[in-house]
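Participant: Next up: some structures, all given as structure tokens.
Coordinate-derived values only; no laboratory data. From a predicted model like this one, the values you see are computed outputs, not experimental measurements. Cβ atoms are built from the backbone, for glycine too; each structure is taken alone.
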Structure P
Amino acid sequence: MATSQLELIQHLRALDPEAPIADRHLWLIELLNWVRGESHDPEAAVARVRMLLDAAELRPEWLQLWHHWWAQFLSTTDATPLLADLGFAPHAAFFSELTNRLRRKMLPVTPETTDLGELFDLLFPSEFDAKWLRALDTDTLRRLRALLFHAAPGDQPAKPDYAQRVLLDALTYALGQINAAGLSPDIRTRMSPEAMRARPFHDLPTIFETLRHAVLEHGRDSAPSLVAISQLREQLDACRAAAYSVYAHLEEHGISVHIEFQMRQLRQRIIRVKALLLCLETDAPAQATAQLLSHLVRVNRDSRSLRSLMRTSTELLAAKVTERNAETGEHYITRTPSDYGRMLRAAAGGGTVMAFTTWAKLLIVSLGMSAFWGGLTAGLNYALSFVVIMLLHWTVATKQPAMTAPAMAAKLKNMDAPDAAENFVSEVVYLLRSQFVAIVGNLGLVIPVVMLITLGLNYLGWDGVLDLKHSRQILAEHHMLGLTVVFAAGTGLLLFASSLIAGWVENWFVFHRLDSVIAYHPRSTHLLGKERAVRWGRYWATHISGYTANISLGLMLGLIPPILRFFGIGFEVRHVTLVSGQIAAASVELGMQVLHQPAFWWAVGGIAVTGLMNVACSFYFAFRLALTAHNITGVNRRRMYMAVGRRMLRQPLSFVLPVRVKSAQAPSEDALSNEATLESAQKPG
């Protein structure tokens, strides 16, 4: 305590009202650093504020210097940007704000400024400031206001109506921004017809002008002012309701990150205006000011966070992407024996195509092209194969988890239902056995077909594509204990990324109504004819996601490795179906004696590891995104894990075979024999 008192006395003695503006601000920064202390206990900081007040009361001469310093501070700084702008983007655009936040992180501000909004970063830089400001009690705030922030008897304050003037200026600016946002084309054209007819944003300036006139003419605590404040609050609520109607349009016609960012800024500005109105009408201005400062500290911290910007601005886009993926993912989940057989056949067809893809990749490698052109050619090979598989209604196993995870996460929306955990576990069972049968179907055809192709090429004498050296290298590269785990996990991430790209492109397609453009634009109808244009619009609305997912995945599998190698990062694609095909081709080249070589069996183990990591990583990232998009927080994960464990002990075969799934919560699920029965059994509650 003695050390704190000595430090305080030194700070008080250093006060100089006539110092340059930078030195005056640095003095205030150091004083607030002393108040924070160790930044552990807010009550300790409040105790230091009381210590400051006690010391000031004992030093009347210092108080005179302080009041002169405070008058200088008020006359040389502008508080309007702090109250109206702090925490808001200078431009209502997502990427502009992203650039602005990066700049603020890399370039510190200077204390030599007249903008109180910029100085605020240096005065209150930590989250702890919000805690100790909020912890200030009524008596301490009363003493602060009476002792430090009122002029001493006989002194003339620098600005008689400073607080009132600053509040009105901040309200003018903030309401102007709200009005401009509400009347912008992006938001106005997407409001509901009812909100458009109500015209809440049109009347906002008039109502505020009434308030400003009442405050200036009658005082801020007069009856006309209080009535005008109440009317402005009601109008702000009407503006907020009108803005919320935009979300219905976005849900139906696609999400825009730019519009969602504008909507978020609009909502926060309305909240800020209500906080300023509270300071204008309150009978306890000191308490209201402390609470406002605490709020501004939190807002300022949040406005510097890149993670917060990405999370809040892309939440709706993530929801829409995962919603579209969930709709697609439902087709990849096998729930009945007939679904299981259908998936096996589709996977077998996909494996057949991937056998030819594998040999095409080996041919591309044998050509010895440069890294980029070899990667591009390989990517086009993959993309063409994936598109062919899609058009034939076949499947590739590892592409499914990124689609099926959102469908499974949708089951967590109603975790309060008594059978929610069991329904979720049932989805886990359906998903895992869908992956199992798809992998079995893919590998069951890709291996023998690749072997037949290899034997056929050898019979024809075309042995320049794959030789003994390359075959041994293939087995060594896919060693179970090598980098297979890392490369397979990275490939799983690419599988997830392709589903994300597909969902984003489909949302972009819907948002810009390109299906309607194709169907009805004069150029397309003239080129295609009216009926064909309508069919094309409908077709692309349905299939744009599938084409995007397959083409983007193929190109990433081909181009990402050479791009990473350019930066010195070694990476190879490890896709379980392609890996199996390459090992099968290498085994044929090496002959029957390969069965006696450890490298072969380690490579076979690498196939299992590759399949596991492909599925696990793509599913993990997609599932986490789906949880975020559905705003599922506080879920009792232990409850779900225990339910999965019970199902494994009770029905282990259900995870790989199409046996009936029995739910402890709902005995009627024992009778599942078709998809309709299952759907009725899975209804919440």
Structure Q
Amino acid sequence: MSTTEPAAPPPERRWFTAANLYLVVAAVLLLSLLAYFATGHGGARWLATRLLPVAIVLWALRAYLDGGPYPWFAVRFGERTGRSVNRAFTVLYSLIALTALAYFWSEYDALTLLRSGSYTTLDLVMGSLVLLLVFEISRTAHFVLFVVNLVLVAYALWGSYLPMGSFFWHPGASLERIVTSSTVEFSTGVFGGYTQMALTLIAAFLLLAAVARGFGGQEAIMLTMQRLVGQRRRTVPLTTVLASVSVGMVTGSAAANAAVTGGFTIPLMKRHGLRGRQAGAVETAASMGGLMLPPLMAVAGFIMADILQVPYWEVALRGFGISAVYFVTLSLAVYLLSVRRLAAGHVPPPVVGVVRHVKTGLFFGAVIALILLLGVAGFGEMRAALYAATLLFSAMLLFHFVQRYLLRDTAERRSLARDLRVTVETFAELTWYLVILMATLGIMIGLFTLTGFILRMGSLMLDLASWSIVLTVLTAFLFGWLVGTGLPPTATYIIVAVVVVQPLVEWGIDPWVAHFFAFMLAIWGELSPPTSLTAAVASRIADASFMATMWEALKLCLPIVLVTFGIFVRTDAVVTTGWAQIGDVALLTLGCLAMTFAAMGHYHPRRAVDVPLRVLVALCGAVVLFLPGGGLALGALSVPGTLLWAAAAATVALLLLGLWRCSGERAVSEGATGEVESAPVAA
């Protein structure tokens, strides 16, 4: 008689789980948006009333999967109680969102046509519930925005109690007016233009990022970039720059970029000799550049196009020029850091197989197709993004079947079902986060408008401009810096564009210059102390001090500040396209390179020789950046023109001399390392 006990039956597989429910709701969001992209049925406002509640449900489910909307319940009252309470809140929030979805679906025509301006009590109740939900989500996800909106609500209600005639006084608004303007009027607030833009133009571009991540394209890109530039120790950190260029162009988030690429590039840089704070700083600076790069441009590019009433391609063309200035200069800064900290020598390159090369090629092919559809074929932004994402998805799917069934290649075993799931969930994750952020910003801008704050701030800026335009620009920079210390770049750009741009335009500044000034301020606000989410992510991965990482990143990101003010002089870099733009972009790049080398490079071991040369290259760079006039249209015989081109020629000569000196030196003793082996990566 056998004594072997029978094997226990496998555990029953549960299908009704929060994770699977999240997938189902994510698929509903994706399919709804694909249907809208293809047909445009109902319009953007109609779409917002249906999909904002879906985004709220996705937030609730994601929060539950990550420990619950209120994880502190588990800490204070025990795991079991905490799980039950969080489950109850998840169900409650989801039911409120779904009830709002059903209500606005059935009452949409009545709200927009019959009861506009005269709403029922039930209208106000449903609007208030949605408004409170968005407030609660912003409290957990964007606390600074939550506080700002609370202050604005109080200001709207009780502004009449302030001293009459003061800058902040206004007649006051009722609570009903705040609720209706933020919800059921649909023109502003949670269903307004910002939410509509997030669900239409921006969501279409996010499809590229979702497909690339779902099918392993992002990992393939990072390894391919390391293969291209990482075969020498001093060029290994440049892998970070190239990887961030590639991933940042479709994510539109510096923190997300740092999280995706930093998990690979930061350990790589530390393994080859950079200190943790330096590796984190390189990743932070490279990820910041991803915010400038089309096609997403931190979402601000779409808002800029909407405000200026121009095709998005016009904004993207100018964004490419500004991005080129930044990434060329950043590459020099990273190389100079590597020369100072790393020993010379070769490192074994990673083994990158055909699979990852093909996926990298497919991704860049889709990006090129998007550019051609926008700039050459003249397709609309949403349709072009949809076609490019469809092309990438079809190519990735076809390659999966060719690899698996025709070539029978098992080098990279990937499940198609898993890839599809990751694609759907990535798209949902990117979209619901952005939709709720834009809904929160819609509340803020609506309250700014309701209280008349924007008009009063614009009047103040015009009064400053009557004294000095330089004082106005500096005040605007300080204002944008303060706003950006607590808000994400999209929010910072919107506030600066609404408050600062119009006074600058009325004083005579070209609208393109004023808007790109606001855009660069928003980018700087994401980096500037004391709050930088990107630096926080990178420092956590690098296991380094947050403040030390941010300080190192500030030195690498010097071009952001230089270009912010340089475009007021080299206006053709953003005002026009063509040869004039190329000329001013080249001058901006040359000036930023000179200033970066002066700050981080060196000419000679003796300070008596090195310091004067660095001061000289800085002075030449300042002339190239800020001497009025210039560009390709400048008269060659004018005094400013002669001085400019002489400074440019001297800058080129000094930069070549400095690079020759750096490339010929052995590693500086501080932080230099010996041979470090790199583990090959199989494809």
Structure R
Amino acid sequence: MDRLRFFALLSALLLAACGDPSATADKDRKAISPSTMLAPDSDWPNYGGDGHEQHYSGLDQIQQGNIANLKLAWYYDLEPGFSVSAPVKGGDKLFTTTSHSVIRAFNAASGQLLWEFDPKTREIAQSPLHMGWGNKGIAWENGRVFLSTTDGRMIALDDQNGEVVWETRQFALSEMRYSNGAPRVFDGKVIIGHGGADISPIRGYATAYDAKTGEELWRFYTVPGDPSTPAESKAEEVMRPTWKGEWYGKGGGGTLWNAFSYDEALNLIYLGVGNGFPYNHKMRSPGGGDNLFLASIVAVNADTGEYVWHYQVCPAEQWDCTAVQDMTIATLTMAGKPRKVLMQAPKNGFFYVLDAATGEFISAEKFAKVTWAEKIDQKTGRPVENPAIRYQGKKGLFEMWPGPQGAHSWLPQAFSPRSGLVYLPIMEMGSLIGAPKANDTGIGAGMGVTMIPDPELPGSRRSFLKAWNPITQKAAWSIELPGDWPGGVLATAGDLVFQGRIDGYLKAYNAKTGAEVWSYKTVAPVVAPPISYSVNGVQYIAVLTGSGSQGGGILATGNAAYRTDYALPRHLLVFALNGSAEIPAYKMPDLLPPKDADFKPEPDRVMAGAIAFGNNACLVCHGMNAIGGGAAPDLRYSTMILSADAFSAVVKRGALKPRGMPASPWISDQDLEDIRHYLRMRAMQAPSEAAALKAGRKAPAAPAAAMSSGM
């Protein structure tokens, strides 16, 4: 046997022994539960398809041999704003949601608009939290469409006409919370959580409602209640010892605003839990402790909501570490036997594989640059931390990777049972973090930390699509993407991986090699995850275009889009083989900042305005460093910033609330004028930034405010 043939055979044997993903997946297809793969004629009822959240379609009509014939079948013009959710499909209808929970129903084959529903969030909302983050998805089951408005209502609609079947309130309108993740419907139960843990020490929870009636079935809290009262559940007994000192009323968090998965065979619902408030662990829990269930995956009984098991990815988290990223259930061959696992790539940069039934730690390895921890200890399942991440009492700032944006955000990964690979949208962004400065406030006021979330660091502001082998814990292939905000992913039985890009493309790749096999130029960026469904034997691919939330600004910083995309037409795009639709050509008009010849920037006021811009959450919609335009207009090009009266009317008095701009009456007149001063300076810088980008040079650094609090 020659040397080449010997090493080829040896490699094949080693791959088989170690778990070649494609061989494993093909070998054990019979071991995979039926719900793991969507039937060829199935619907797409939930955000991730079914409860296993694989973002995988069993449809294979569209494949590498014919994908060149994949064309636009139909499209629909959407309004400006958030366009980040996945459509859902039930029966013969396709349903979408945008910005303020506006729902539309279409004939899934022809694109005919059947009905619209507006929950009037803009009129009802009382807090910017109720309007600022946008709606990220809906669900469908048995003739009903379910939505959760950002102001805290759960609503069920008749899918035939869009009429309200039932409506209930999840939390009081006066509370500083918001619901923006997609609800899930699992076996007649609607599951929803909420956000707001960066604002106050609220107590996180998830709620299950009866899909038929809206009756509350159970509620699971992720932070313990009043320690002076008896524990009311097993979960409470587990949590309480991990919160120490005089913490009650000062610390909290643990909101669940995105990730929910369900395994019908185990009768478990998995909850992905967010960060704590304040970030500073010693402020939140003065006596120490892990602070369960912050930054944790928690499995609960689907019928009762009772605690079953948990795994914490960041014990005693204090840097906005969350586990709200999607959790994928799959069956893998491990040690020669099929094993049902739960897989998650949370913010912290490690890819976790856990036993789905017990929560037992199986493995975890870095999928992006990580400096906060060396590794995850195989025996304990706990991180081996870099001591500098415990910043209290330390001088200087620690270079933390990933930064608060995370190595993987809420845009979903996908898993293919055919290839055995998980397809991860990854960000490489670092930050600087340290102890709070005395008598100082910043973007993270009240959080007890100094943080520069997006400093100039070598290798930062990059993004990738990586095919990850969950058995070997290594990348099978990797593609660097434009910008620093990768889109959500879809995998199909046609051995294809679909992903949108911030530079305005929808692309398809060979699932096993990563080779690009198809591309479609969109008008606006694409960050929403695509879905696939079939009608009358025809397979379709559907996606919404347009970025949202901080995607309009953070994503552009130093990268691909130093121009607004808020004005770009957004669409619902639906593709099929041999489609014949065409979108009218569109040319982005030149953007010119307002003429402000007499303006003279004052450095101290510019910095004060940058801090106030962050403190008052303006950056959520208008972007980091005021490079915005994803979810809201780019204020560098707004004439509104020239007039103090007009600016006050919009920001403090809500003159543009009908268009989605909430009122913020608590902002002081001084902060308001500082913000306006900052924006006028950013408008002055806009032309040089645009010119630098056009010439292929790095844009000049914009003034960035540190997140800081002296509390």
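Participant: For percent of Cα pairs over 32 Å apart, the calculated result is 55, so let me know which of P, Q, R that is. Provide the component values of the computation, followed by the final result.
Facilitator: Details: P: 65; Q: 55; R: 49.
Going label by label, the one that fits is Q.
Participant: Kindly point out which one of P, Q, R the value 1.5 was derived from, the read-out being distance in nm of label points 7 Å out along Cα→Cβ at positions 170 and 194. Present the calculation step by step, with values, prior to reporting the outcome.
Facilitator: On the way: P: 3.4; Q: 1.5; R: 0.8.
Source structure for this number: Q.
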